[in-house]
Structure P
Amino acid sequence: MRFIAITALLATLISTPIASAEVAAATSSNFLIQTEFHVDAAPAKVWRDLTRINHWWSAEHTYSGDASNLRLDARAGGCWCERWGHDQSVEHVRVVTVMERDGVRTLRAIGGLGPLQEMGVTGVLTFTVTPHANGANVIMNYRVSGDPSLNLDQVAIFVDSVLMDQMERLRRYSTSGTPD
């Protein structure tokens, strides 16, 4: 019941993102969300901005209600964590890959975002930043799998909406210096 309430709340908080996205696949036990978008900024800047999650992630999609409490330690074993107060914290995902090859940078993390954490799913979130003639392209994939009784195909659209809102905020932040 709590999950349904959280999912409904998330759905009401979403605005229509500009970044094109797709729930590329969905079954009761898994889903794949993919998006690719262009940013009119240098790839090195977009990469740096990606890792400064506290500057562009929406406060509405945090546990503390304050995105400044977010940190992304961009190294294998690093944490995308949220800490507030004296003793409150959440590990959103754990970084497993950070690498650069031929100007292409990849960050991969494992974990269930938001309500997915409580569901005990496995999520693999991958960001790839590639050079483009007029800036950078960002590719984001989020592959989630879990028990078929979770009906993940019904959850995918809500997760997609939240992630696309965040990707649009990243694009605006890298382009203009503000996510709003």
Structure Q
Amino acid sequence: MGNFEKAVKLVLGFEGGISDRPLSEDPGGLTNLGISTRFLRSIGDPRDVRDLSVRDALELYRQHFWNRVRGDDLPEPLAAAVFDHAVNAGPGTAVKLLQELLNEYGAALKVDGGMGPKTLTALKDLDTDPEWLANKYLWRRIRDYANRPSLELRRVNLSGWCNRVCNLEEALFNEG
């Protein structure tokens, strides 16, 4: 099943350091190690993101992203792909994408963004190669990024989002 340490190492490779891009480019605002000021405020955390350590980020990632997508219950490499998307676009968005994909292959899930027992059962019932499904998931991410409703965010970020997915695909499937 999912390997948090491996998945978070990949995410930190994409999310390292402090970023303070304009809100028009990054609605999360000031970000450190991929943790945004907006996210911290949404969970009632008053800390300044600049003060977060790697250990702090790991705790936040596990509690608010990995656990929300139930990474421990997902097969690798799908767990890493869903977790990375949760960090980039939010856990609900990441799970909705998985639910939509499972529905394309015969599941009849409510696409609600909740990783509940019905979603996990549909995943198990699909009985397919986890690598195949993870690859399908990654390519669906690119399509969804291209169709984001905010034209300005899409224009500014699309190539970076696509590069992230391609780099993740390479890391997951070409470990050598």
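Out of P, Q, which structure matches 47, 41, 31 when Cα extents along the principal axes in Å is calculated?
P
Looking at distance in nm of label points 7 Å out along Cα→Cβ at positions 115 and 131, point out which structure of P, Q has the largest value.
P
Taking FRET efficiency 1/(1 + (r/R0)^6) of positions 67 and 163 (r between Cβ atoms, R0 = 25 Å, to 0.05) as the quantity of interest, name the structure among P, Q where it is greatest.
P
If relative contact order in percent (Cα under 8 Å, 6 or more apart) computes to 20, which of P, Q did it come from?
Checking each candidate, the match is Q.
For which of the structures P, Q does the calculation of mean count of other Cβ atoms within 10 Å over residues 43-50 return 19.4?
Matching structure: P.
So helix-only ellipticity at 222 nm (-39500 (n - 2.57) for each DSSP H run of 4 or more, over all residues; to 500), computed for just one structure, reads -18500; which one of P, Q is that?
Checking each candidate, the match is Q.
When distance in nm of label points 7 Å out along Cα→Cβ at positions 59 and 91 is computed for each of P, Q, which one produces 1.7?
It must be structure Q, since only it matches.
Here, each number is a calculation from the coordinates, and none is a lab measurement. Worth saying up front: this structure is predicted, and the values here are computed from it rather than measured. Cβ atoms are built from the backbone, for glycine too; each structure is taken alone.
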